[in-house]
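What follows is a group of structures, each given as structure tokens.
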Structure 1
Amino acid sequence: MSFLELLPYKPSLAEEIARGLLSSKNVVLIRAPAGSGKTSIAVAYIIHLALLGKRGAIFLRTRREVNHALSITRAVVSRLKTAKLLVIPTPSKERFCVMGIKKELIKYWCPITECERLLRRKYGEIEKDLMGKVFSSLDSYIELFARDKRCPYYAALELLRKADIIIGTHNYFIESELFEKLGKIDVAVIDEAHALLVPKTYEGFIEAIERGKEYARAAAYQGIPLHKYIVALGKTDTNSARDLAEYDSYMKADGIEIKLKGKLIKVYLPKDLIRDRLQNVNRIILMSSTLYPSNFFKTIFTGNTIDADMIIIPGLISGRRKLIIPRTNLSLSYAKRNEKTLLAYAEMIKNIQTEHREKTLVFCPSNEIAREIAKYLKKEPTDELGEDLVITVFRGKIAEGIDATGYKVAIMAGLPFPRIDPETEKILQTYSKIYKIDEKAIKEAYNLSSMISALVQAIGRVGRREEGVVYIIDARAEFIRTLLQSPS
């Protein structure tokens, strides 16, 4: 039986994506259009492997996406009456804590506070209850794990090594201290893998690290393990414990160091991350609709030293969307942003809404532009749905994944090219030296990738369940027409 038969429906590009998943290479990059069912197909593949006795994991960007993957898993597993699979989501300490703590948690907070839930560390009963059962939300897992005054966080951590299927967030793939909790894995799928372009493992202030370093020296002098010293400090001096915990996190984080104005970050070079994870994972599959430019991402993830497959399924968007790119001289490039241009955009938006008479979303490259266009239309920019005409921003709350059912028209007012801040500038300069890629070329590739990623996310707000119309208004948009349209 093909693993696609596990799904209660067949996504439009299922066969093409399935062929990529079945590649014989240890590392596979799959670029397939947004809305083509990548996540559903990957989940079906992981379940298929679990039925064959192999452990699989799928890593996603956000908790919302984890809940979505859990829902898909539940729908598939519920149809397999005899399957006794253990499916466990990765926990976050803040999200899984049920003690009502409002303050920011520091490392080793649980033993510092002598939390009563640490006393219940046997989870056999929970494991038994979860065999063959999948919840569709993290909240349901938390409720079960918290039963009989257990700690949901440590219950989930303990069960991860026993899981047949792990559904988690990217940080469990990126951060070695968390990844080690998972044990050996046969296949790891990273969804929305473009987000691993700059995998940060640490970010903090140099002053705090230096203060923590002094406490670490004191702990070493006394022969006390660092984690125990943090716990002891935390009972009397939370600030000092926080500094030492900061130093501990910094020391344990993998990656190259980048310093910038009193801050220090560590970035796990993607090629090193993939190479290191292959020590505990047989195959790694990186999926996204926006692995573009494709050769750029292949170089970044493999360093051209790892033999990898690059599977490209043409198009960046699928679904029930009509794409319209009007021929226009208008552009919101930085050089052309002026009052006359913004007024022309407002008029065009007004005409489009009048023509369609449907609820409309307008995405703008920045909050400043959103405010100006909204002003001409006598509206206020917002990140909430409800109005017939919603003016918002790329990379904002609405663009990142809110269900916009009922909105049938989306207008891209300009292209969301990013401004490269000093931190990103320094990271790209470092990448240029290490990967031996011309600095100008790597910045152009980063800009294009970031723009397309934000554009595809915004376009995806319409045409998911019902027909939608998408306008991209910018003179620069013509060159991406073929990229944004799925093959017929």
Structure 2
Amino acid sequence: MEGRCGMKGLRFLPAAAAVLCGIAMTTPAANGMDCPHLYYAQWANGPSDSEDFFPIAVWLQSPYNAAGYEAAGINVFVGLWEGPTEAQLSDLTAAGMDVYCHQNGVGLTSTNNAIIRAWTQDDEPDNAQPDGGGGYDPPILPSAIIANYDAMRAADSTRPVYLNLGQGAAWDNWYGRGTRTNHPEDYYEYVDGCDIASFDIYPVNSSDAEVTGNLWYVPLGIDRLRACTDDAKPVWCWIECTKIAADSAAKPTPAQVKSEVWMALIHGANGFGYFCHSWTPSFDEAALLHDAEMLAAVTELNARVQSLAAVLNSPTAAGEVAVASGNAGVPVDIMVKHNGGYTYVFAAAMRDDNTTATFTLPGATTVEVMDEGRSIPAPGGSFEDGFSGYGIHLYRFPEDMTAPAVDASDVVLSGTVSDDTACPAAVIVNGVETVAVDVTGLSGTWTAEVPLASGANDISLSAADSSGNETSAEVEVTVVP
């Protein structure tokens, strides 16, 4: 797997008497694992490790519908009915549609198995399991899931293992867990049986009073699985887009689908998929494709998410932007990213009521509201904007790349480097100073103090990985007595 040493464009944040130079990012992640695409590089046949790819899936669909889903912005099939079969893999290969599926003899040996990007565990093992006689046995034990994971990895270590869990991941009172209802501690063990963790809960369809209409259960599940994995594995969720059953409370609207997706992303989801099935008025596994209004909305939503793949896959900046909701009953949650010379702020109203939010974001003078055809002045780096219930706004503004001027004899530089195989162990400053990197996984932080002379000071930075891939950045700091 080709190595890539990640040292992205510099940005400048004055901090007291120092200048803070961020390479990739300057603060720890607040919204999930950083650079999740790099995580996949450890598997030769795993998911794409391109920063421009964001996984958007559909659940248990027939390969003959791959073209229709691809046109809607879907890039992964998860699950194959009674498969994988040779015919299914052949059809998906012809369509160019990646698949995550059960591991079997066909999948392991097929000449078309390059299309398989991950193996899947049985769905929702955390739920009570049918006993074949109309009753239910307890959930499958986490130890059994872990043992199955080990067996799959032993048979093929070139692909990750994907595990989807039920709504108990988000809702403790989910009675479908039987004897393990109200045992959230189980999930810390379940995630040891996978490389990618996922869950599903459908608040609009749900007829349970505690859940129905409460879209915030989707990001809550993301938060909880992130805690279970300690942000060391990608976390996904499934999104409702149909009226699933005749007794479902309601069919989600396009606006509700958009809210569920963006609330999940803002809370750190590294992928998501759509549950497209409906059993009303009759069974239709591809009901999304047969709902013109929803299909158009989902296609537009997927296009926007995919256009922001490099942004979503970049490190998250914590503490740079503050937001205060004018309605105490409606918190507004945000995610902040830096990419391509812009700061992005993705924001969601987390309850079904109106509010006005006040944002404080140093460096902004005017903020673009993406996809809404408007901009908002931000005098003094502050602005207000209104949110309807579960409303979503996507903001961005250009970063000031002007070289900073300081009155100081030295400057403290800090930042982050990342790589797809092993994080560089050192950063070279001005060609001579080796700065050790505090490595966590595939990324690490570093800090260096550099003396300054009067006038312009050019500071060069470089890092290399174990394969010899090198990247560099430069910053100019001017000392003004």
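Here, each number is a calculation from the coordinates, and none is a lab measurement. None of the values given here were measured: they were computed from a predicted structure. Cβ atoms are built from the backbone, for glycine too; each structure is taken alone.
A few notes on this one:
- Among candidates 1, 2, the computation of mean count of other Cβ atoms within 10 Å over residues 183-190 that gave 16.8 used structure 2.
- Entry that produces -12000 once helix-only ellipticity at 222 nm (-39500 (n - 2.57) for each DSSP H run of 4 or more, over all residues; to 500) is calculated, selected from 1, 2: 1
- With volume of the Cα convex hull per residue in Å³, for residues 143-206 alone derived as 132, matching label from 1, 2: 1
- Identity of the structure behind 6.0 (criterion: distance in nm of label points 7 Å out along Cα→Cβ at positions 327 and 431, calculated), options 1, 2: 2
- Test item: mean count of other Cβ atoms within 10 Å over residues 39-46 calculated as 18.0, pick one of 1, 2: 2
- With volume of the Cα convex hull per residue in Å³ derived as 153, matching label from 1, 2: 2
- When mean count of other Cβ atoms within 10 Å over residues 223-230 is calculated for each of structures 1, 2, structure 2 gives the greatest result.
- Of the structures 1, 2, the one that 0.75 was derived from, the read-out being FRET efficiency 1/(1 + (r/R0)^6) of positions 231 and 359 (r between Cβ atoms, R0 = 30 Å, to 0.05): 2
- Structure responsible for 0.90, with FRET efficiency 1/(1 + (r/R0)^6) of positions 151 and 175 (r between Cβ atoms, R0 = 30 Å, to 0.05) calculated and labels 1, 2 on offer: 1
- Parent structure of the calculated result 20.1, given that mean count of other Cβ atoms within 10 Å over residues 159-166 is the read-out and 1, 2 the choices: 1
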